[in-house]
Structure I
Amino acid sequence: MADEAFARWLAAYGAALSNSDWKACADLFTEDAVFLPTPFDSIVRGGDAIATHLGGFWSRFDRIRVVIEPITPGWAHWHVAGHLTALGEPYQFDGVLNAEFGPDGACTRLVLWTETLSPGESDLLRDRDA
């Protein structure tokens with residue numbers, strides 16, 4: 001996949017997450033795509049199942065802002081900030097993703113590596129860095 005096509009896919013993926021548009025998210029993947037929330041998790045297979053999984057996870061958060069920047073073809077740095085609905089407090093995720101694509105441009109494999117920053121940790125880091 002060319003750099004421009006990858007950047008377009010990342011933008012569409014980020015928009016689907018930001019807008020909780022799970023139909024648009026599902027459409028970015030093939031019917032037999034493989035998704036690994038972490039390299040050690042069980043496989044989620046297929047665009048609809050991937051969108052359902054992501055929708056279930058992200059439904060716990062509101063005011064989600066997604067930023068994804070390509071590193072090299074197939075690799076990107078991603079950052080998500082929002083609020084954990086149950087606590088009403090900010091939460092952040094930061095990570096790297098690796099994606100593979102079929103000839104039609106749909107994703108066939110997506111793996112995430114994620115670091116989380118909980119509300120309490122953000123206070124600790126702010127105080128430490130001050």
Structure II
Amino acid sequence: MGEQHPEPEGRTDLAFARTVLAVERTYNSWVKTAIGFLAGGLGLTKLMEPELNSLHGAMILGGSTLLGIVAIAITAVATLRYRSRMNDLGRQALGRWPFRIIVFISSSFILICVIGLVCLFML
């Protein structure tokens with residue numbers, strides 16, 4: 001005898017769960033990318049700290065600021081895309097991770113980005 005396959009309804013539930021998890025993984029990947037951009041901007045400033053008072057200092061700060069702004073934009077887009085994809089899947093998917101948690105995580109990271117940008121200009 002062979003192994004038993006789940007009923008068609010069970011397979012649909014499993015496919016739905018995989019799709020929800022894929023949306024969550026995608027959101028997490030976007031946020032990891034944003035963290036990388038912020039770390040790159042702050043790292044660039046720290047690495048080039050001796051040069052900040054030279055002619056290139058404005059370019060270094062400008063590049064770091066741009067990386068911080070991109071991190072904020074990536075986080076905002078990730079949150080909007082997460083909400084859109086979960087809405088496409090319906091209310092059942094939104095119940096897995098309440099959207100308020102996602103907004104809290106994204107808002108916290110955006111606040112960290114803003115604090116990082118303020119610190120850049122305090123140098």
Structure III
Amino acid sequence: MGTRDLSAFLSVPAAIEFQEKYDWDRVRAACHQLAREALNKIKTLTGLPSYYPDDRWYVQMFAAPLPDSINVSSIKSQLYDRYRIEAPVHEWNGKKLIRVSIQAYNTESDIKALINSLQSLLAERV
């Protein structure tokens with residue numbers, strides 16, 4: 001126990017104060033709205049159903065299914081190399097998916113860039 005780092009515990013009051021000062025409930029709601037839009041656009045793009053029965057099952061981060069025909073490592077590298085978009089794309093339990101995380105600094109133009117990039121890569125069958 002001599003290596004126990006208490007800094008995480010000691011930072012909690014400052015984190016609570018930060019969230020109160022910047023109205024983090026509003027920020028979280030705005031992030032959720034962007035996440036909802038992104039998920040709906042990915043569903044439309046791929047034609048695949050969501051993993052979630054409704055939008056109460058996620059807040060700022062979600063996974064969306066991708067077509068079985070894609071190469072996950074190629075899509076992931078092309079998203080970054082060509083478009084400078086960092087997003088986990090992988091296979092889990094035989095399903096291919098992309099995980100999208102929306103933060104306070106993300107905008108609708110970020111979502112548009114992701115969707116346009118995915119559309120191009122899926123059309124190329126990367």
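All of the numbers you see were taken from the coordinates with simple rules; none came from a lab. Note that the structure is a prediction, hence the values are computed from the model and not measured. Cβ atoms are built from the backbone, for glycine too; each structure is taken alone.
Which one of I, II, III has helix-only ellipticity at 222 nm (-39500 (n - 2.57) for each DSSP H run of 4 or more, over all residues; to 500), as calculated from the coordinates, equal to -16500? Spell out each step's value before the answer.
Working: I: -10500; II: -29000; III: -16500.
Only structure III yields this read-out.
Taking FRET efficiency 1/(1 + (r/R0)^6) of positions 13 and 61 (r between Cβ atoms, R0 = 30 Å, to 0.05) for each of I, II, III, which is largest? The partial results should precede the final answer.
Details: I: 0.95; II: 0.05; III: 0.70.
Going through I, II, III one by one, FRET efficiency 1/(1 + (r/R0)^6) of positions 13 and 61 (r between Cβ atoms, R0 = 30 Å, to 0.05) peaks for structure I.
Comparing Cα Rg over 2.2 N^0.38 Å across structures I, II, III, the highest figure is found for II.
From which structure (I, II, III) was volume of the Cα convex hull per residue in Å³, for residues 29-68 alone calculated, if the value obtained is 85? Don't skip to the end; give the middle numbers.
Working: I: 85; II: 39; III: 56.
Matching structure: I.
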